[in-house]
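Down below are the structures I want you to see.
A short reminder: the numbers here are calculations on the coordinates, not readings from a lab. Just so we're clear, the structure is a prediction, and the values are computed from it rather than from any experiment. Cβ atoms are built from the backbone, for glycine too; each structure is taken alone.
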Structure I
Amino acid sequence: MSVLQVELPPTISEDEARLLLAVKLYEAGRVSLGKAAELAGYSKRAFMELLSRQKISVVNYSPEELEQEVLR
């Protein structure tokens, strides 16, 4: 894994920056849910709850995949 060093403004903590990065990477589909949770320092369940509070979908099915799931 690569290491990134960023100088943060005093109003943003390291934990907040790590969480925001993890959320955006997950939302963009660049990392899995588990990897984003790990990056943010949360359990999968806690990270899923956080995403839900921010109105970010945890389940990303295409219309076809959703139809197949419903028909099972």
Structure II
Amino acid sequence: MIAEKFPELQKLDNQQKLILARELCDQAVSDTEDSLPDEVIGIIEERITHFMENPETGISWDDLKKKALEDA
């Protein structure tokens, strides 16, 4: 596991780990944004459209954070 190579990560609390994970995901997305296949972009656009038409199918960022912290 990559995290084992960075023992200082173990010192982070759950909130800090979630922030780090989001920053890593954001960076990975921005690094690959230009290379996403059209098919993947189409799927993402369909999901966004579905959510915009059916917002009750999603959950809030606060609820997601709460659930992630409970599972951590």
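When FRET efficiency 1/(1 + (r/R0)^6) of positions 29 and 45 (r between Cβ atoms, R0 = 25 Å, to 0.05) is worked out for each of I, II, structure II gives the greatest result. One of I, II was used to compute helix-only ellipticity at 222 nm (-39500 (n - 2.57) for each DSSP H run of 4 or more, over all residues; to 500), and the answer was -17000. Which one was it? Going through each structure in turn, the value belongs to I. Looking at FRET efficiency 1/(1 + (r/R0)^6) of positions 5 and 53 (r between Cβ atoms, R0 = 35 Å, to 0.05) for structures I, II, the greatest value goes to I. Figure out for me which of the structures I, II the number 16.4 belongs to, where mean count of other Cβ atoms within 10 Å over residues 37-44 was derived from the coordinates. Value 16.4 for mean count of other Cβ atoms within 10 Å over residues 37-44 corresponds to I out of I, II. The maximum of mean projected area of the Cα convex hull in nm² over structures I, II, that is, the highest value, falls on II.
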